[in-house]
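J.: Listed next: structures, encoded as structure tokens.
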Structure P
Amino acid sequence: MNFIDLFAGAGGLSEGFIRQGFEPVAHIEMDAYAAQTLKTRAAYYYLKENGGLDVYHRYLKNLITRDELYQEVDSKVLKTVLNREISNQSIDEIFQTIDESLENKQTSAVDVLIGGPPCQAYSLVGRARDPYNKEHDPRNYLYQQYVKFLEKYKPKLFVFENVPGILTAGKGKLFEDVKRIMDEAGYDIEARILDASMFGVLQKRRRVILIGWVKGTGLFYPDFDNYNHKYLVSDILNDMPALQPGETRDFIYNAYPSDYLRKHGIRSDDDILVQHISRPHNDHDREIYKLAIEQWDKEKKRLKYTDIPEKNRTHKNITAFLDRFKVVARDLSYSHTMVAHIAKDGHYYIHPDIKQLRSLSVREAARIQSFPDNFFFEGPRTAMFTQIGNAVPPLMAESIAEKILQILENRIERQIELSI
């Protein structure tokens, strides 16, 4: 089975499909750093398949450059990543590149299309700040570009991911249009709001997962079992070396991996700790972090902005956004939602250890999103956080991919039985 990933970001959704044996035909992503991350991940899988992981590990240890890493990889693999914006002006060229990739794989058929347009345009916060409710934002209409790929490649099935706000944007009219043009393209669809915590991700993260299939094929939206467990957020933090703000400590873990990390493929025995990078913080913010941690540890209460002594406040607004400072509680089963705002400051993602008084490191944030430790994010620290915050958690993606694979394989078996 193969797939095309649109608006691919850092590749969280793609990661899940690759783990289930799907082969990428193309990843299309407009952000240069995210596209570089996709290339490096493609290099990882190529080297893993061809017995060259020692080369990848040398890259992680800064012993070779990225160009030297890529020299060890088949150029056709790297060319499957297209750093392009999907628009009316670029789409024909993108189609041409995808056609060449399909030809290299000696096929003309695309099994699955995955991806979701940038979601800020549909977010409730985004709409609250826009007096026109985002109706003039061009990102609202990127789903129309998505449908052009359905019309061109006619995949058997597609997965379209987005924030719940897409269902209510424009008083529901926008989503009605989404359904209409997908119907006109020849697909039955169903959309459900799923939470990443259902799939073993230690994070509460609600997303719309829309699945569509070619009309008349008998395909359907799969049911997902709720993943019950006794793990805590501490299971993804306890083996990480302590950091002070602005510090980086790579290559050596602080302890053996927890059962959670092993079981879910986040850390294995041969992994190398990388990108355990903490952003700098001033003393003023660290005082507030201390208050937030103490209040959680002693009372299990979240710090409100009005709880902060007046001398420590920097905002005059004490009626809205009162939860600006939030501890990632290690004694809960789930973290709160990881979003791209973590790239701007870490106030909403305070590390629970009062001795460190910092926000989460890049690697800790990636773990909350269920990215494996061997997943390397390209770009400066801010770009890494943005990629992580925007991603689909790979564990969630893998569960979806597993069900999609079962559905498609069962269909093939039925077709074989009918032909005998």
Structure Q
Amino acid sequence: MYRSLSLLAQHKEALVSAAYHHSTKVRPRDTRILYYDCTNFYFEIEAAEDMKQYGFSKEHRPNPIIQMGLFMDANGLPLSFTLFDGNQNEQPSMKSLEKEIIRDFKLSDFVVCTDAGLSSKQNRQYNSLGNRHFITTQSIKKLKKSLKEWALGPNGWKKTNSKQEYNLNKLDLDNDDSIYYKMRPINEDKLEQNLFVTFSPKYLRYQRQIRENQINRAIKQANFKQKGRKNNPNDPARFITEKHFTENGEKADKVQYVINKDQIKKEEMFDGFYGICTDLEASPLELIKINKSRWEIERCFREMKTEFQACPVYLRREERIKSHFLVCFLALLVFRLFKQKVPGYSSYELVKTLRKFVLTEISPGDYIPIFQRTDLTDKIHESFGFRLDRELITQKYFKKIFNQTKI
């Protein structure tokens, strides 16, 4: 098994390309929109070596990590992946993998959708060439002052399929579930693009509810004279500040922890707002729809780490580590194709049920099922056109199933 891993790594590009082309015979692949994101996987080791380096762990672990970049198509199916050192910047990984996809998959006309952390100037420029385009999230907090004032301004907001303009100060924020937007062209670093900003009262209510819970936790910390850490941007400790007592005009040693109301007001300014930058000429509804599907790639990573138990990684040789993640990638593709044939169930339910599909051999070539029949097992059998819960499964019936797999 371990020796075969060394062999697999040598054919990674060919296997991923073949998996893509064969998967199109099972389900059409929508490559008009490609989503890209990165995650990392930790190793149960203490010393960094080769690709296993200390970096920012998504799971906040102190172990060395290796990073993975993943492309996914608009149908939620993984397309290709790359691995790079745990201490490297994520941004350059996208361009190199994208070149592989263009070469091996014969793709040239697509839109790349990423989050703000991967939207470097070089990546935007590269995806504004030819028939390629980009859509990337844009932090409103990091905009220039004039653009920030425009984005947060109450006037000039519209709804999709409506020409009327709205003032945010006149909205019923407690009961309105509409999405408002405005758009303007900008020129950043000699790159022409459109800044698209949305405002959602529902999203505003959600953010304020989350913050209210965090403030309550911060108050408890302050009462117990705990300042906490500020490593995580969502940590309640960001609302706690130190207040030093003074005696005779000099700072005393006594310290009191209090809630920083200015920090709360500063964050509340951005509640409900969401920014996108793109060079694509598309309708507001289409941009919202495309960007909304970006969460699917996060689910891909979660399935690899939980259902497939891709980490911690116990391999040491670099080529075997690459093969480990190649197997995980291929399993993810097969599972996602399977999942779309059996909709309405969680990944956990499907994997748990599949692992219980056990048969026992009673005579050479003849088997009987020893798993419990459920609504989900019936749904799986109906979706794929054969049954494994028969009283007796003969070798002849197995051959019939195998014939169905030939494409």
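Bear in mind that the values in this text are calculations on the coordinates, not laboratory data. From a predicted model like this one, the values you see are computed outputs, not experimental measurements. Cβ atoms are built from the backbone, for glycine too; each structure is taken alone.
J.: Out of P, Q, which structure matches 0.00 when FRET efficiency 1/(1 + (r/R0)^6) of positions 236 and 396 (r between Cβ atoms, R0 = 30 Å, to 0.05) is calculated?
T.: Q
J.: Work out which structure the value 3.5 belongs to, where distance in nm of label points 7 Å out along Cα→Cβ at positions 244 and 372 was derived from one of P, Q. Don't skip to the end; give the middle numbers.
T.: On the way: P: 3.5; Q: 6.5.
Here the read-out was taken from P.
J.: Another question, then. Tell me which structure, out of P, Q, gives 1.2 once distance in nm of label points 7 Å out along Cα→Cβ at positions 36 and 300 is calculated. Each step should come with its number before you reach the end.
T.: Working: P: 4.5; Q: 1.2.
Derived from the structure labelled Q.
J.: Cα extents along the principal axes in Å was computed and gave 94, 56, 44; which structure, P, Q, did it come from?
T.: Details: P: 73, 53, 42; Q: 94, 56, 44.
This figure was derived from Q.
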